[in-house]
Structure formats: structure tokens, C-alpha cells
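Undergrad: Alright, structures below, take your time with them.
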Structure 1
Amino acid sequence: MSKTVIGIRTHQWTINEERLYKQLGEYFKSENIYFIVDETKEIIQFPQHINKISLNKELLTKIKILSNHPNPKGLGWLCGDYFYYAFKRNIQADYYWLIESDVDFTFPNLGNFFQKFEQIEDDALLYNFGPAMNSWAWTQRGQLIDPTVYQAFFPLSRLSGKAIDSCLTERQKLTHHFIENKVDLYQYPNDESLVATAVMKANLKVAKLNDFWKDSFKFFTYRNQIIIPNAKNLIEKNQVLHPSRSPETFANTLNYEIVNLLSTSKSIPDLINRVFVNPVDVEKIINQLKNKVLLDIEKLLKTRANYLYFLNFIKQLLDTKASEKSDKFAYKSWVYRDSTLVLDVYINSENNIENHVIEYSISQKNIICNTFTRKGNDQFIYKMSEKYDISSNENKLRIFDYSLCHDKLNEEITNSLSLFFHSLEEFYFK
């Protein structure tokens, strides 16, 4: 029986690392869970019960790969494959998972996710693996490995021992080339280009990780930050999430972006350099700024949070209400362009399939509820409009248009759906 281990790639010990460790313990035995810790800059303290493997400059020198890079985030951030080399050098196994500490899951039983791979013998399981486009930032650099470059997204992957050895060989060749020829280190290929290209160059068996769970990577990106644990309630079950952030971590990221914006602005320094101000007034200005800026940011965050809440609330409500009526109607709920929740209801009337729709369009400020006939008897809309005195706009009945801050919005949404189904039952079954 093959041995599989998993390594958590990190440079720190926080609640995120602790959370993921406990989560992975639902499937992996504790002796098969390791933290591969970037200690190229400093030693990081971990709890004694944790299996810790150090990725440090001494190791990089021993295995003859580049140990210095001008990137301010360091080689550990740029080259995730380095963690694989430290992992294999310390632990003997057939297969090695590597996961970033900001990956999370909404699987009720995490074992269901990993069990699917137990019998898979591919040397590499990589997310969104495929040929690299010419426009990709790492394609030209990847051609230092092989003329045909491949790419993958690297927060979660699995490699065989053979695949890790192939990647290490390519890293060693690159290191020799860069040092001997004094190549600009900013041309050093990253993990996503090297691993995907190296395993193909070695003619190893590679599979796309997301092909095994086709509907479980909807929230696996590098852009949309998920504030855990509470935002997980807004996301459907059986999803792999990335990147997940604590509220405090996201606040630090937001602060960094604000400071960066200030440092690159031309108008703000210009405004300050032209003001005549007495030191006694500086505190008054700062206090006013704190109040105004924080309130504006709070407003933006609350608007976004309300938007996501109602998106989730309506989706669940549509599925629940529609399933209650499934003895009379067939239905399909879906999302149009990430902002409109749609419920298509199908009725068999005199051997014709008629299709009526209720939809909820959500913006950052309001929700608009419409109903219309997609196919079939338009009299349904006419009767509904007449009975409930609802205005129409371009063959759609506008049931409501409310602000996201409306104090009874949940109730209005529920009532609108009840009205829609009640009208359908009256029209077709009475």
C-alpha cells in the first residue's frame, strides 16, 4: 500500500495554521501531517507536538539550488516547489501533498475530498494544469526549462517522489545557469511554471486536480479573499477555498493597500505641501480624517457583506421553496452573471411546457425582483399584474425594488416568492 503525506507550506504559526492542521486531521493521521516552514530569514517557533520541517539556506546550499533572490517576499514565496524538496529530503513517501496555509474547505467530511485520490497513481496532480499562453508573465522565463512551457495554480498540489526529483533536477540546472552566466535573478522561473513544465519534460503522468472535483473549485482563486470562519456560511458545501483570511489579516492587507495608495499619490502630498497649518490643529485634522475615512471604509465593507448575505439567502430560499412545490412544478435555480438569482418554473399545460420566471437582481445598493414569462401563456403575467396592481416594464412585472438596508428585506423576499407560487397555482390549478 502506498504512503501519502501532506505538508502545510508556511512561514509562520497563526490561527490559520492551527485551523488547517485540525481540519486535515479529519483525514490524515497526525504522523502524516507536516509543516514545511520557510526559515530562510529567521527561525519560527512552533508547538512541540507539531511535525516541523525547516526550509533554510543551509538546505538550499546542500541541494545546490538558488538560496538568494531580490524579491522582497523571498524565495519561499516565489518558489513553492522548494518546500517539496525539503519535504522529500526529510520524509520518505510515495506521494506528497503540499497545501498553503490559506486554503480552506467546506466539505462536511474532509475525508470525502482526499479519498477520491487514494487510488490515483499520477505523478502530478495540479490545479488548472495546461499549456502556458504566450501572454502569461512566466512563459518566457519557463522556456529556460523547456521550449514548451506548462502552467498550474499552486496553493494545493500532489507530487510523487519521482516528480519531486525531476523538479529538483531542473532547479539545479537553472541555478547553475543563472550563477555561471550571471543572469538577472528576476528571470528565475516561479513554482507554477517550473513544476508543470518539469513533470511534462520528464514524461511523467500528470492530471488536472480540478477534473476530479469539477464543481468544487468555484472559490479557488488568487483574487477573492474569504474572511473565515463566518464567510464560509455564505458558500455552498464541498468547496475548496483560497485564499482564506482572518479579519485581522484582511485588515492588515487593506491597510497596506491604503498606505501604498498614499505613497504613490501625487495630489495628496501636493495638497499637504501647500497648506498653512499650526501644530495645534494637526490633531483635529487627523481625528476628522479617522472618523471620515474609517466610516467610508466601513460603509463599503458593510455594503459588500449585505450583498453576499442576500445572494446566499435568496439562493437557499429559491431552492427550498421550489422543492416544496416540486409535486406541481419542475424548476431550475441558477445565477446569471454573479448578480442575478433566477428561478425558472416549468408547467405542463395542455401538453405544452410553459416557463415562468422570478428573478432577483442584486447590486451593491439594492435588490430588484421581477417576474416574467419566458415561454407560454402571457395571460399569467397580465392576471398577476391586474390582481396585485403590479406595474410592468418591458414585459416584466416589477414586484419590488428595495435598498439592501431595508429593515424588512428578508420578509419582502420571502413574500415575493410566496406571491409568485400562489399566482401560479391560482392560474393553473384553480
Structure 2
Amino acid sequence: LALVPLIGQELFPQVDAGPITLRVRAPSGLRIEKTEELVAEVEKAIREVIPPAEIKKLISNIGVLLDWPAAYTPNSGAMDAFINVQLADERARSSQEYAEALRPALNRRFPGVEFAVDTGGMITAALNFGLPSPINIQVEGRRLEVSYPIAEEVRRRVAAIPGAVDVRIQQRQDFPQIKINVDRIKAAYLGLTNEEVVKNIVTALNSSVNFAPSFWFDHRNGNHYFLGAQYSEEAIRDLETLKNIPLTGINNGSPVLLRNIATFERAVAPAEVNHVNITRVIDVYANVTGRDIGSVAADVERAIADIDVPPGYAVRTRGEVASMRESFADMGFGLLLAISLLYLVMVVQFRSFRDPLIIMAAAPLGLIGVLWMLTGTGTTLNIQSFMGIIMVVGIAVSYSVLLVDLA
């Protein structure tokens, strides 16, 4: 039993799958052209750490597409990017070793830019249920201005834990925006409704497809295409050109400039808002290196246990850690149930309550060797080792049955 605290825990052992995903986050409000230049420099830095001969493929995804494609990217805005690096099959170092080499190199070279390095590929993504990191602490609450300081305190405490790296808050609250406050009385006097004003602004900044989607069918290839009106990219260059957007409506006779019915102010807003079961959440992510996930998660829970949380708000640990504990609990219950059923079967077979107990006594003795081997080899307790424990129990019981039966 003294060896149990020395054995680490994780849902599945780490594998050197080959891919490395590097998430890059620049300061909020950075234009897409500047982000592209930054990513190009990051790619150069990656090739300096990883030999080009060992890079099979390197693909970068920058910014967010408009409309529904935005749901399929982890980026929150033009300041975000992620770089997928596929390593060659023949390489001098593992993907985990390259990831540990990339972290300090990138942080030194690009101060003010936030990086997160993930390894494991599809296997890790499946174990994390699509989350970018194995440790996910969620701050739940209705008002983001209350939840965000709590998330900042969580991030600060988790970052101080040995083994926790790439600690960051997913949802930024400082995305720059321009608030347009429409004077409804002036708009109504000029024959414009709020809906018409919004549609004109959306058309100028994006496209009329957002509120009035039309389709054109090409008979030559059988494809449907969105059809809408939009301004050229050069038409809206700055705040002054935005103020001069002409507004038209059903009831007004001539176009009205936006500046005549609205005021403008610069502000900040959340870059993204996420929900879990309708509740707003702010995610604090952390990767793990040099330690097992179970030990780091236990330290995280101790570190954030005494954070003062107002009524109606909560701090919860989710992700791979929650799945690991649930899986271990289910497998432990299944193991106890199997041992109980096995005992009842042997009671019927030997027509004795004592002989099955003697046979079952071999199972704990077999576990002693398992614990010694896990500790000696530095192997964690995971799904694979748990299955091995079940096999050891079965082998020990089968051998004991032979000894008792032939005695």
C-alpha cells in the first residue's frame, strides 16, 4: 500500500504519434497580415529546433473565416493561429522531446506571444474529448466580468505547479471593438428602422448573405452558390469611412450617412463566449510535462480549493482528468464485481466457503508484484496497466484452483 502514492495515473500512456500542434496567440486586435508575418517567423524558429529533414509536413491555419466555417476552427480571431507539424517516421528525438525544446525557444524569441504545444495527435484529441489540453478547469457563471478574475487567479496558481505548462485562458476579454450607438429618434425621423441600419452596416462590413441569403444555381455543374452584395475591401479603410456608410431603407427617400444618426466609441469585448449546459464558462487549459496527469491534477485541485467563489459561480475540473477518474472507478467496480462472482462460482464448484477464500487470497499477493513492477519501471496506472492487473488476478486465481484441486 505504501507504493500506491508513488505510482502515477493517466488515462492512456503517452505515445510518440508524430504530429505536433503548436497554438499561437498574439495580442488581441493584431491584424491578419501581421499575424501572418508572425507565423512565418514562428515557422522559421520551428525549423531551427527541428531539423528540416525530420519535418514531413508543416501547415499553418491563421485567423477565422466568416460565417459558419468559424465553428470548425479553434482560433478566436485574426490574432490566433495553429501550426500542425508532422514529423518524419525516422527521427532522432520523440515528439515529446521536440515539444519540450520548442517551448523555451519560442518563448525567448517571441515575448508577448502565447504558445501551447500539444503532442499525441488524434489519440490525445479523442482522450481529451476534443479539448486542446488534458487539464481543463472551467469557471462557470453568468457574468463574464465576475468569472474572468476568478479564471485569472486559477491560471496564476496552476502556472506555479511543477509539471503544468502552457497554462492559458482560452476566452479573451480584451478584443477591440467599435460600439455604434444609433439614435432611434433621428433614425425614425429620417425614415430608417434599427433593423435597416443594422443590415446596411453588416452589408458594408461583411455581406448581405448573413441576413438575406440568396442562391444561384449553375446548370453547368449542378452547384448552388451564395449570392449577395458586399463592399470592396478598400471601401472601409478606417473609422472615418465607416462613419460615411450610406444608409437606405424602404421609407427614406435618399441615402443617409451613418454619422448623422449614430455615435461611435472604442471599447473591448470578449473574443468568444462558450457555454456548457447553457451556462457561460471560461476555460483554463494546461498541458503536462515531466509528471503524470493524475499527480498534477491533484496538485491543481489543492491549489484552487480555497479560491473565493461568489454564489452562483463554480470552478470545476473537466477534460481527461474527469474521464480518467470515471473510467478507473468503473473498472475498479467491475473488478470487485468479477471477484465476487468468481467466489460464488467456486463456492458451488468446491462445495465449500473456505476453499474459495484460500484461492482468492492469491490475488492480493499477485498485486504486490504488480505494484513493485509499476514503481520500478516508472509505469503509470492507466487503462492498459489496469487490464494487465485484471489478467494477473485471473492467472493467479486459475493457478490457485489447480493447486487446491490437485492437493
Structure 3
Amino acid sequence: MAARVAPDTLRSLADVAGDLMEHEPRLVDGIGFERSLRPADADSLARTLAALSAADVSVVVTGNGSRLSLGNPPRDAALLLDVSKLAGVDDFDPGEGVCHVGAGTSLGLIRDELATEGWELPLDATGAQPTLGGVVAAAAAGPRALGYGAPRDVVLGLGVVLASGVRTRCGGRVVKNVTGYDLCKVYTGSLGSLGVIESAWLRLRPRPQAVRSLELVGEGIVEGVPAALAAARSPASRAVALELAAPRSGEAFRLVVEFAGDASVVDREAERLGNEFGAGDAPAKAIDAVRVAQGSRPGPSGLRFRVSTLASHLGAVAMCLRAAGAGIQAQPGRSVVYAFFDGVDPAAAFEAAAEAARVGEGAALLEHGPPTAKRDRDVFGPPGSEFAIALALKQRFDPQGILNPGRFAGRL
């Protein structure tokens, strides 16, 4: 269970936050949290964090919970800090193609706000109704990141509340405002271990003139990988994914491609892929189904790894993982392979993912797995040379360990 908090401290925190919810245990890596602080706005969030620091009470930060399975198990956290009330698109400039959004806003709501003005939100994270704060904190990306770019490329500016309760700003609404811009990149992907995101300025993309989906079904990695790599090199590619089920289900592969942009370019590239490899038209939402599959959970005891790789080693990484019994989804344009292990011993799965990362000259991360699989293991793998920087940042921004303690790389 979560760490205990003295009743007087709880009452004090509830008064500051304005909302202390008691609920059925919400599990975070097997640890049950029965209370959530829900500040109403950014000012309330700042006061709440200042009070938490004064009381030396640690929290797990959450929005709608779509990213709670990512990271190491929390250490000594007592409460959930729910930022879902910090929601809404409070500034949208169609002329500049930028918007300012609260951290608790779902990506679906943002897309709805932008759609009428001809703009797209270039974030494609997996999960049921993911919120902006969680997506940025996890640097979460889906298959369309090939065309959209990484979340770090989308975030122009952030409002962040530090563990001390101090509200800070970095970046801004325009690319030319570079003050603190690199700090935005530090917060993005830090899993809320350095500060709590309250809002963000986002760079939008014009809606493309044409979008077309294609698919190719065949047998074996040797046939599938060249087609996937060729599709990813196309100037019109917005998403490319190569899927193979676990070896026990056979060697059939499915390649799904989404082209977007100028209509003449899209049609030309679709014709080229059809002529060279035999790809045909697919349902319009084929890549949406790929995104759902990317974020799927392979059974109650299954594990999902993300393995980064050099593009030239993609096939070798895929074969290495399948040899260990994994189903895979490879996204060559992003140079990542997702591995899904079900019914495989966790120790063997970790070893296979680490070996695949070695083959690909990349890294392996356990994105989802049962608490027992995370016990005595760092889901990010052995700390690398950059760990000293991560440790220094944690000591600078959150020396008490108030925010998501133990969840980040190296159990920071």
C-alpha cells in the first residue's frame, strides 16, 4: 500500500488543494493509492506542492492514468496528485498555428478544437484519452511521429510547477523565443520527476491536402523489412509499421503505411509502393488501429518493450526478438521496435530485449509489465553515462524526492 500520512497532515493538504478524494485503491505497479489531491488550477497546484514539500509527503502525478504503467514502481509515495482539472484550450491562434493548453486536457479535445480551422495536433500517443501533461512528461509518441516529429519538436513552451511550489516558464509561443527552450526538452520525457507540467504552448501542423493508407501482407521478415524501409524513406510517409505476431502464430507479416501531403505526391508515392512491392489500399483508419496495437498489453502477465535501434539494424533486431518468442511491431521511420512477450519468463524477456538493444546499438525500455517483473529491475536498463546528469537534475529540481520518487531511470 501507499505510504501513510498523519490525519492532521491530510486535513491540511486537503484545505490547500481544495479537493481530497477518497476512492477505491488505484494500483500503480501493485501499490494501492486510496487518496488523490485534485488542485483546481495552477495557483492551487503551486500551493499544494509547497504544502507537500513542507510536510515531506511524496506523490505520484497523474492525469487520467494512461501512463501509470510506465516507469519503475514508486518509492514511499503516499498520495496521487491528479492534475485533470487543469484542462482546456485557453488560447488558439489559427494565424500562427499555435495553441496554449492545460496539462489535464485530452488529446481528443484538443483535436476537436483545432479541426474547424484546418490545423492538426501533431501528437499521436497511445492510450485511452491520453492527456497532454502525461504525453509530454513521457515523451509519448505513436506511429505518426514519423511525419509529425517527436513530442519535443511540438512543444514550444511549458508552464511547470517545481516540487517547492515555485511556478516557472520555459520557452514561449513562438520558435524565436528561445529563452529556456532547452529546458522544455529536459522536462519532456522526464516522467514528471523534475516538475509538474501545468500547461504547454504547442506548434501545430496544417491539415494535409490528401491522406492515403496502404497495406501489404506477406511472409517473413526478409520480405517485410525492405518494403518497410522503402516506405519510410518516401517524402510522403507519415506513418509506417511492420507487424509480425509471435512465432507460434506463423511468419505472416502486415505492413501498414500512411501517406499524407500534396495530393499528387501522395498518389505518386502510393503508386510507386504498389508497383515495387504490391501494396494496396487499406482502410482510412488503418494507422489508428496500429497505434492501438502499439499500446496494447499482451495478457495480464505479458511484457511490452520498446527497443531503439539504428535503422540499418532494424531487421536484425526484429529477428532477435522473434527468436525469443516475441510478437513485434517495427516502425522503421522512428527506428524503434516494440516487442510483445506473452507466456515468456520475465528474466528471459529482459535478456532478449537487452540483447536486441545491443544488436541495434540502441536501448531497451520495459513500457508495460506486471509488478513482479519490475521487482529488482530497472525498467530503463542499466544506468548509462548520462545518469550523472539525470541525478544532478533531480537533486537540483526535487532534492526531497516529492515527485514520482523512484519512477525514473536509475530509480530517481
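Please treat every number below as a calculation from the coordinates, not as lab data. The structure presented is a predicted model; accordingly, all values stated were derived computationally and were not measured. Cβ atoms are built from the backbone, for glycine too; each structure is taken alone.
Undergrad: To test your reading of the models, identify which of 1, 2, 3 gives 106, 58, 49 for Cα extents along the principal axes in Å when calculated. Don't jump to the answer; show the numbers that get you there.
TA: Details: 1: 82, 74, 45; 2: 106, 58, 49; 3: 70, 53, 39.
Label of the source structure: 2.
Undergrad: Still on this structure, I have one more. As an exercise: percent of Cα pairs over 23 Å apart, for residues 195-378 alone, calculated from one structure in 1, 2, 3, equals 73. Which structure is it? List each step's numbers first, then the result.
TA: Working: 1: 65; 2: 73; 3: 45.
The read-out comes from structure 2.
Undergrad: On to the next question. Looking just at relative contact order in percent (Cα under 8 Å, 6 or more apart), which of the labels 1, 2, 3 belongs to the structure with the highest value? Intermediate values should be presented prior to the final figure.
TA: On the way: 1: 11; 2: 23; 3: 16.
Comparing 1, 2, 3 by relative contact order in percent (Cα under 8 Å, 6 or more apart), the maximum is at 2.
Undergrad: Given that distance in nm of label points 7 Å out along Cα→Cβ at positions 147 and 259, derived from a single structure, equals 1.1, which label among 1, 2, 3 identifies that structure? Spell out each step's value before the answer.
TA: Values: 1: 4.8; 2: 3.9; 3: 1.1.
Considering all the candidates, the number was obtained from 3.
Undergrad: Using percent of Cα pairs over 16 Å apart, for residues 187-250 alone as the calculated read-out, with 61 as its value, let me know the right label among 1, 2, 3. Mind dumping the intermediate values first?
TA: Details: 1: 61; 2: 56; 3: 67.
The value was obtained from structure 1.
Undergrad: Let me ask something else about it. Using the calculated result 1.01 for Rg/Rh (Cα atoms, Kirkwood Rh), for residues 243-330 alone, pick out the matching structure from 1, 2, 3.
TA: On the way: 1: 1.29; 2: 1.32; 3: 1.01.
Considering all the candidates, the number was obtained from 3.
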